[in-house]
Structure 1
Amino acid sequence: MNRSVFSVLLPLEVPFQAGRETDCGDAVSQELLAAGVAAEDHVDHLSRLVDDWLTTDGAPSGDLLKCVRGAVQAGMPGEPGVALASRYAQLFVALLKLPVDRSTAVRVISQAPLALHLAEAERMTATQVASLLCARLEMYIPHQAVSKLLGVLGVRIALDSEQVAALHDSDSASYLARFADADVVGAAKSVSAEAERLGFPTALDHLLLELAGGVDEGTAFFPYLQILTLQCVELAFFDHPPAYVYEFSPRGKVALEVFSRFPEALVATGNPILNNVKATEAADSAWARSRGPGAHALADILAGLVSMSYPARRELAALLRAWVLHVLSLADPGTKHFAMKDVPWAVVERLVEYVAAGNTNTYGVVEQRVVDALTSLLHPGPEWRPRGLGDPVNASNLARRKLGDADYQRPSAREVVCYEPHGGVLRRQYLVGHLQSLRRGVQMRLEEWQGIADADEWSLEVCFLAHDVEPDLAFPIIETIEGVEAKITYIRLADFVSDVVDSEPSDAVSGALLMHFFEVLDRRQTPQAVRLAVAEAIGVDLIDV
């Protein structure tokens, strides 16, 4: 009988957890008994209540509602089920006002157990839950309907201001290490390479460069970067399809705090979402159709994120937030520079002390720029042909077809000498990784070398420079790669710097540091934090240019 009672409720699609059909039927029977309906009349009486409701507008009648409430509480034990049971009628009426039709309202409520699990356990937003329910039920479900359902179930999907502030602090601390002194193109390519590994469906660097176009000229449209940042902030906390920009209020406190972190000198007044994504819920291809290339780039980035699994999407979102911070640093009009005409010897001495003292904590920038300057003295042109001088710290050796951060080739002697500066301690893992890329690099250079002489006539030395080395690493390491003898050596960075400075003419040292250190640090792409650290360490003032 209980199964039959429950079957009468099926047109109402009462929400219940799998396996609780009998519990629901028992609960309905108890409600009917309490109302004075004889057990043998339960099925017929309940059938009339259901039929009456199906042929009228509005919420269920009081008698039917008692049965529905009992079934919901039995089918979803716990606080969410109690809350849904007590507010079933109000929720039903609220859904009809969205407006959705009666059938849709019933089906939305029927998915309460699944919606609750997706929102609580899977951290999905109402929009993401709605997209899954649309596919499951093969009907359109507006995210506002799911939002109302989750609200009744006690699920609050909102961004916490303190958590978002902590996230920004973390992003600000990490983006310099991630991008160091990369220019706009280099940073975009770095993000694109990682995005490809994570499963982003297309080449991301072109989209990023379109989005950040004109940064160097001061003509970039930063409101699109504000929108991208907010959507990527949301992904740190929720599984959300980021093309949908209105689930988290763009007028809300958190959104305004995120937008306000963009310098006023770079952004237009007003709200970037309200000003640019009007009369639509999503910043998608349809929205971008009547707009410029930047809008199409933003839409394509957000669509690409939607296509990824949530863990990968969240990881890429963190990288995109860091990239935006790097772009902002490149566009900052308030940076100061060294703008030195010459380098006094007292400054050289303080710089040597600074580098020799230990890791400068400048993301490798100071160490690499000093090594660039000093190795250019050891391997002067035109006999030596340099490759990689002035490259950003995180530039790919393979992409530049170089075998170290600074690469010098002397064709007449069939000789290549490379330098790999490394702040801090040189560890085995880092060494092994470089040796793997070294083999690939030699393969790429082999055709060039063989155009001059056979491979076995060439010699290659890669010198690692660090403040210290793991005690179990022994040098030199001799390997034969594609017929080329390669010698891997190590010199303590402090010894290397002091030896070169002591052995080379002072004017040559000063000139090399001016060209390869100070003038390179003055480039827009060098983080201001690096210039500030160097200026403080060596007692030189920065100036406006």
Structure 2
Amino acid sequence: MNSLGVASALVLTFGLSTAPEFATAADTVEISRQALRDKVRGGWAGQMIGVSFGFPTEFGYLNRTIPPDELPQWSPEMVHEALNQDDLYVDITLASVLDRHGLDAGSEDFAALFRDTQYPLWHANLSARRALRRGVPATLSGTPRFNMHANDIDFQIESDFIGLMTPGLPQESNRLSFTAGRVMNHGDGIYGGMFISAMYGAAFITDDPRTIVETGRAALPVDSRYAAVVGDALSLAAEYPQDWLEAWHLLTEKWSRGQACPAGALRDFNIDATVNGGYVALALLYGDGDFEKTMRLAARAGQDSDCNPASALGILGVVIGYDEIPSQFSKGIDAIAEEHFSFTTYSFNDIIESTLRRALSLIEKTGGDVGEENVRIRLQAPLPAALDDWTDYGVATERIGFRDDRWRWHGDWREDQRKVWRSEHASRISNEEGAEARISFTGTGAAVTGLLLPEGGRADIFLDAVLVATIDVYPDEEDAKTDEAIWHIFGLELIDHDLRIVVRGESFGASQGAEVSIDGLIVFE
């Protein structure tokens, strides 16, 4: 039996290219309750610091790194931003499901609470909540059948609550990740949560970054894209131990394309879980256990430059514990420790105690012992999840913008220009009953893209002269959402297809109007 204080000693080791060598299920590790709390606290604090540091550059650097002198300058007040970030408020919403329903809560329990939330969402989360509200069950709301964002980063950035309650228990973190993650993601989107949460769990047991990343990879399906990306990150770090930039270039060149996300298909924008997870792995591997260095590398990788530092620093925060986080980063947290995260009833102090209670219960449930001063964890070996990936996406081959001559417009359509978030977006919009947009394409799949609008209405979709769907473009929120698939389909025969979108002139739900927005078509083969 090993005994761990605040600074963990290396307990379990991996080879560079082999699976983690865990011993039998009888292996245990002992940690003081004080150290366990300090690590849980460090994990939540790390997540808050990372997301606050990277927020100003989020998706401002696409397929390129951020020069060091263009990174934000840290000040303790910046951490207040974490209270308003979806990384935290969705994470805490999911954690609250276990507080309400216990450790055996099911996907429908997560979906029921998630469906009724009123906060802003994006990508897979938004698509899943819209699907749930329209009657899609929790077992399908994250699948590509209903969710074009199935492989996006959403569950990956909100799986921290699982890792922080599963110290040395990667089989439990995989179970919980599948149960919760399937609500908004599928395939690599769920595997991202498994990867991150398994690394959190390993961070309670070891201070070696390579061991931590290897543990995360060992929890993934062996033949998954995600496992391949992480495997490359590990190999590149071994081959170029002093050259993070070369490793970043090679990883990005190989894995940054091929996503189906409507905002990123055939574009530099990449919110896919895999490549962003690879950046988290590189930050941990090259960060040398140094808090600031890890934070800066995770942000410099670009793309989701707030979520990736949040994941990396959350994991590293567990390794070193709250008390060892450099004071210039942690001292802003005390001032907000009793403030609630937006849209939740939890403060920083509340979520620490909630997480600790769940962790202690799970340690006991899995055969460990919880004493007054010390806790003995019965360690689990990471086991690869079953491969359950979507194979019918094909590859995006073309984006046909709404100004392309192949579109044919009938009725009252007007060009609309509006600023959403940080960018200007143009589309054609109509609320006239019978107004029609028509286009032909050759492919095995297609996605009509447009804006989800607070004044969004309904439309009928005809494919090859057959009515295949009636859709709405209402986001269930007060703000417009851009680069969304208002309708999509896969698994078609590779022939010429005729597509018609016909405006019904009807509002939907609490919508303020009957507008339908179209900005293009993505074709897949």
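Quick note: the coordinates plus some simple rules give every number you see, no bench work behind them. This is a predicted model, so every value here is computed, not measured. Cβ atoms are built from the backbone, for glycine too; each structure is taken alone.
Side notes on the structure shown:
- Answer label among 1, 2 for the case where helix-only ellipticity at 222 nm (-39500 (n - 2.57) for each DSSP H run of 4 or more, over all residues; to 500), calculated from the coordinates, equals -11000: 2
- Given 13 for relative contact order in percent (Cα under 8 Å, 6 or more apart), calculated: source structure among 1, 2: 1
- With Rg/Rh (Cα atoms, Kirkwood Rh), for residues 115-410 alone derived as 1.06, matching label from 1, 2: 1
- Of the structures 1, 2, the one that 27, 20, 20 was derived from, the read-out being semi-axes √(5λ) of the Cα gyration tensor in Å, for residues 35-258 alone: 2
- Here Kirkwood radius over Cα pairs in Å was derived from just one of the structures 1, 2, and that gives 28.1; the source is 1.
- The greatest value of distance in nm of label points 7 Å out along Cα→Cβ at positions 315 and 347 among structures 1, 2 is that of 1.
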